[in-house]
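Rule-based calculations on the coordinates, nothing more; no lab input. Note that the coordinates shown come from a computational prediction; the quantities given were computed from them, not determined experimentally. Cβ atoms are built from the backbone, for glycine too; each structure is taken alone.
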Structure 1
Amino acid sequence: MDEDAELDAQIAAARDQHGDIAPPWAKHPEYTRYTIGWRMGAGETWMALWRRFLERLPAPLDRIAYLRRHPKAPRTWATLVCGLLDPARRYDAPLTGDELRALRSLGLVGDDVAFDAWRAGGDASIPAIWSRSERPAHAARYNPRGLGFWTRWAATQRAGDPRFLDRWGVIPSSWAAFVVALAAGEVGDTVASRAAAQRLELAPRWPAPSEGLERLAVELAAHGGAPSTPWQLGVDPTTRAGSDALDMGYVDAWLLWVRSSFDDPRTWVRYTSGRGPLSSAWIAMLLPQFAWDAATRPRGS
């Protein structure tokens, strides 16, 4: 079987209920727009199928109808979506305000939309996060975006059923602090966390901010996917080491999560607003990294 025939066979097997190959942001919402995951493994394979499928939808109106059948694209994908509707457009041309407004009016692009795509399969399809990672630090290091989605979803489950954790049975001891924070909605030795630990029969060890990835995971669990910022925890920006190791501190862990989690400036501003005043040192560090360019891409990503 030649390459074209193999792609066609894969497309036939991968079509959804609409007969479509879903857009990449709908198929893998846990991937950021610019991750290397689109150039290797499952992401690379899906991109190849998607491009092949789009060749059969050359008309802009057909492509608009196709895109409307699927979750809106995050704003980081807006330039690519614009190119789908105007093949003559240069792929590297900056996105204009008029183009973005047009995409919005067509219902093709939105803010904070990846989470809805992530949970589109239904609550019953979402497994316990600890079934996929040995420790919270591993999940925070290697899948921070997915961990953020999971803890955001878990907060909705907690609100509807305080005993929702019972559905998963035995919880690994390495996840004790994470699960207690998830159940209590708090970090540390508090009345609520002690009660949750007793009910769940867990003995949490609360990680300090110096244990960056473990602490980030616990913060995500407690606060529904919106962890405390380093300045809220009294962590100085000078503790940033630029490390990507599992023993990184909180500043590096938090920056790793931020870079993987925000697809539009509005959601970033909503997250950071009301979290206390920023020192000049924090402003100096954050502004160059997380200002948003015309293509709605965070410069630090």
Structure 2
Amino acid sequence: MDISVIIPFFKGERFIDRINKNISSLVKSGKERGVSIEIIIVNDNPSGFIPNFEEKVIKINNEKNSGIHFSRTQGLKFSTGSYILFLDQDDEIYGKEVINNYFFSIKNNSDVSVTNGFFGFKNGEKKSIYSNKLYKNNTCNEFFYVNVKDLIISPGHCLIKRTSIPKEWIDNIMYFNGTDDYLLWLLMFNESKKFIYYDIFTYCHHDTGSNVSFDTKNWRQSLSELENTLLNISKYPNRKVRRIQRTNSYKYSLVVNSKPRFFVDSILNFDLFIINVLFVLTNGFTVLKHSELKD
């Protein structure tokens, strides 16, 4: 099998049409170019069920509600594809471009191939995730993941070589949704895995109103769990964990604290202040709200 698509499913009945469209588009594009696709849907709602889809789907049922990370690893255990696409139930993908990314990944022998995508807005407009050439290149640089933030919006716009996924990511399950993919990138960077950027649009991000990436409270909880998880992984350097802890605390203060407090925090973390100011000046800065995004 060439590509395994793994989709955690939790009360996602309203996204059935979108999931069907994604699957059909990808399978059709794969057949046209001789790329085999398997679809794995992991039901994380024990009281619910996975509906039937137009294409053949492998269905897995969790015994209890266990979160996105656990569901992704369960799907991974049943997968046979050389490359993995972790897709959320509310994501939108463009099958033809995903297949193009597959061939690009093979050609470059990449461990992670990051592509561009869109934010979908309620007024029908779309905005590029990456509109700056420097930002695009920085998606493959560990420095910014440690000192600024996770630059990849979702694993839905990446193809990941199956054999390159660290065992530590599979064994250390995070239960607060939102940063298990950040953990994956940090572990892969630490193992010197090859990240490449391919400037095509494979993906569109929609906000459901409960998307954890935009939930400040959940964001801090999941970041704390990320830090604790990294501390428990012996192969991951403590110096990097300490740096990530500082970065997370500083960025959180930017979101929740008053200007006087943020000013004090910026003085205390002057190195991070300079790095992040330079990042914004050279890469741009965008804040998106629930109300702006299409579900």
Structure 3
Amino acid sequence: MTVFRGQLSEYGSLVPLKLRRQGKAVFSNLYSAQDLKSGKEVIVKVLKSSLSGDEAAEERFLGEAKMELNHPSVVRYLDYGTVPRCFNVSEPVNGITLEGIQSPLFGSRKQFRKKVLTLFIELCNALTYIHQKGIIHCDVKPANLITDKNMERITLIDFGQAFRLKGINYEPPRFSMVYSPPEIILKRYSLYGPASDIYSAGISLYEVLTGSFPFRTCNSMALLNLQLNHPIPANAKIPSQLMQVIHRATYKEPFPKPPQRMKNEEMKEVLAKGISKRYTTAAEFGQDLKNCLLAV
């Protein structure tokens, strides 16, 4: 059973971590540390001092550990507290992120695809678990997916943006444009659900298999238009059967006019129509990925 001590002084030898997956950590600092009671290595995340006293930021930050998730493919939180300022503690997840991973490191393209599909099937199991607990991750992307050197297991990390389907929610402070579905980009919280994470998982799968984002442009407004209205393009590295699965996972209904010129209910109607055409559960998405794996 998890015991929450609430004292940062229970952890020693804090060494700052500069991980690629941390990106621009504008809300917290990440450290490798030692649990002084057990002697085990842990990861400590500390809310930046500039956010101390910000109730929304503190509640969202502590909420990561309060979820008490227990799944082999989900990061395990061990502790949290507020002294001297908000922090949480998790088990270290050793390995590499799926961000920038390349097929030549793992044999032929076919072998690589099999490994990737196997990992994403397990990711679907993890998403099914958190969704059944009423939690939407809201930040599924390759940088938050860690695998071992042989690509035999996967771990979903960083629940800092997670959304609860029931209970109090504070506005997510950020989102990843490239991986986010239209309902998250447009901040229509009432439409957040399992299909939101499934969308992000589909985009992530596309990127890992192809080595590139679905849409590439330096123009932010053009990217926004592509993200909101256009299906992701087919790619020669992805077989047609699998591409159909990814297209369903990432489906979006095009807007008849710019969303900012639409009434709220009109906008939500378009968004809901798109969501209804995606997979409704991660388990369903995972099953179709299994079918694709059998065809490899």
Practice prompt. Name the one structure among 1, 2, 3 that volume of the Cα convex hull per residue in Å³ of 142 was derived from.
Written response: 3
Worksheet item: Which one of 1, 2, 3 has distance in nm of label points 7 Å out along Cα→Cβ at positions 62 and 78, as calculated from the coordinates, equal to 2.8?
Response: 1
Fill in: For 1.09 (Cα Rg over 2.2 N^0.38 Å, for residues 142-237 alone, calculated) the corresponding structure among 1, 2, 3
2
Worksheet item: Computing distance in nm of label points 7 Å out along Cα→Cβ at positions 46 and 182 gives 4.4 for which of 1, 2, 3?
Response: 3
